[in-house]
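Next up: the structures, one after another.
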Structure P
Amino acid sequence: MQAIIVDAKPQPVSIDPAKAAILVVDMQNDFGSEGGMFHRAGIDISGIRQAVGPTATVIAAARDLNIPIVYLKMGYRPDLSDLGSSDAPNRLRHLHLFGVGETITAPNGKDGRILIRDTWGTDIVDELAPAAGDVVLYKTRFSGFYETELDAVLKSAGVKHLIVTGCTTSVCVESTIRDAFFRDYHCLLLTDCTSEPIARDAPRSNHDASVTLVEILFGWTSTSDHFLQAVGTRAQGSLEVAE
């Protein structure tokens, strides 16, 4: 299968679609929808909302190339047994900052619980809803590789290149990219398909810092437009060969 060449930093990157996957990190209602956990906590979700459109275009283009889509979702069992021990920082932070496990009435009118599996809050936002055949995995820590099937799923599919989207840039996205780097995956972060609500208006935000780290150490960065241009170039090349 013909490779695609994506204009990226620190240099263009060649991706074999047969060895690639789109990774969609935590684009779920609790983070990216009104009435979700972030919104209820007073956290600005506008950046996450802005990332939805570009991400949708990337997913659609990837489907046309038969590139698998892998969704990660942050979600805990109803008894919170996977949140961590009583003194685990993961448990303490999530309970204190966000009230994980608390019962709410979701915007759809149904009873729900904050960041609990198989509730409205852990559903992927409507615009990016998984399709039949997509892979959807729950995770309980910031990294998508921590005690999940992600690595096994990717390896069984022969994936070496991860095209990464999702939220938030400096927490779950960066954590997942770091762990992917440690496992020798080639990561391409699409910067307009991710967002960071922490210090977004500061001279240098956490989003900017994470993008810089990826460019220097952990992979490559690009945009949805550059990815779509690369896909279009490949499609045109295939057409010319066919003719």
Structure Q
Amino acid sequence: MNSSLIYFYSLFTLIVFIISRKLSKRLKVSLLNPFILSLIFLVAILYFFHIPFKSYYQGNLVVNNLLGVSIVALAVPFYEQLPQLTKHWRKIMIIVGCSTLFTMLSGLCFAWLLGANQEILIAMLPKSVTTAIAVSITEELGGNPAITAVAVTIAGIFGSAFGIGFLKWAKVTRTHAIGLSLGAVSHALGTARAMDYSIKAGSYASVALVLCGVLSSIIAPFMLHFVLKYLY
């Protein structure tokens, strides 16, 4: 691909996100957060101008390569809130541990109730973990990484769109509880949404994102063995 197109698509994506972010702040609607607005605009533009997704994806190499850097950048708010995090580390570990088990079981039960085969069952196991870790877990267990990527995206979109609204409806108002919930259930997108809500919530969300990813990698094989033994 022409190098100029790579920079053009990357710049185009950034402009769409900046516009979506400003629009989201004006609208002040949880459902229309910057990520969802950007997604809607990009899909509409690609469809209207008949731009192949493959070309667009290849042209976004600059932005795509920043994904790892953006995850590492979450260490900054984590460090800023470190005294609070170390003070409540027992509670955090209990919450993160329960969240990991619940998110994995919910994906497995949902797939099983719909009659999914073993490959899809494995793919649904890490649905609430950030994409890089989730795909690695699925590949190691023999599942379909493509299905995992879709499941992770859906979990992130729903969590970032409805998470804070649902938590407020459930009378959950503490900032650290909101952050841990979004990070545990909706991985990177939930963490980004928590960061928009408050820096403190974003810090706790980044902790949940990392710890849930690590715990899922450890627990997933045992969880899968248990399910296959008793349900299949």
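Since every read-out is calculated from the coordinates, none of them should be taken as a lab result. Computed from a prediction, not measured in an experiment: that's the story for all the values here. Cβ atoms are built from the backbone, for glycine too; each structure is taken alone.
Once volume of the Cα convex hull per residue in Å³ is calculated for every structure in P, Q, which label goes with the largest value?
Numbers: P: 127; Q: 143.
Ranking P, Q on volume of the Cα convex hull per residue in Å³, first place is Q.
Out of P, Q, which one gives -27000 for helix-only ellipticity at 222 nm (-39500 (n - 2.57) for each DSSP H run of 4 or more, over all residues; to 500) as computed from the coordinates? Mind dumping the intermediate values first?
Details: P: -9500; Q: -27000.
It traces back to Q.
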Inset, instruction - Out of P, Q, choose the structure whose coordinates give relative contact order in percent (Cα under 8 Å, 6 or more apart) equal to 26 when calculated. - result: P
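Mean count of other Cβ atoms within 10 Å over residues 121-128 computed as 19.4: which structure among P, Q?
Working: P: 19.4; Q: 27.2.
The correct label is P.
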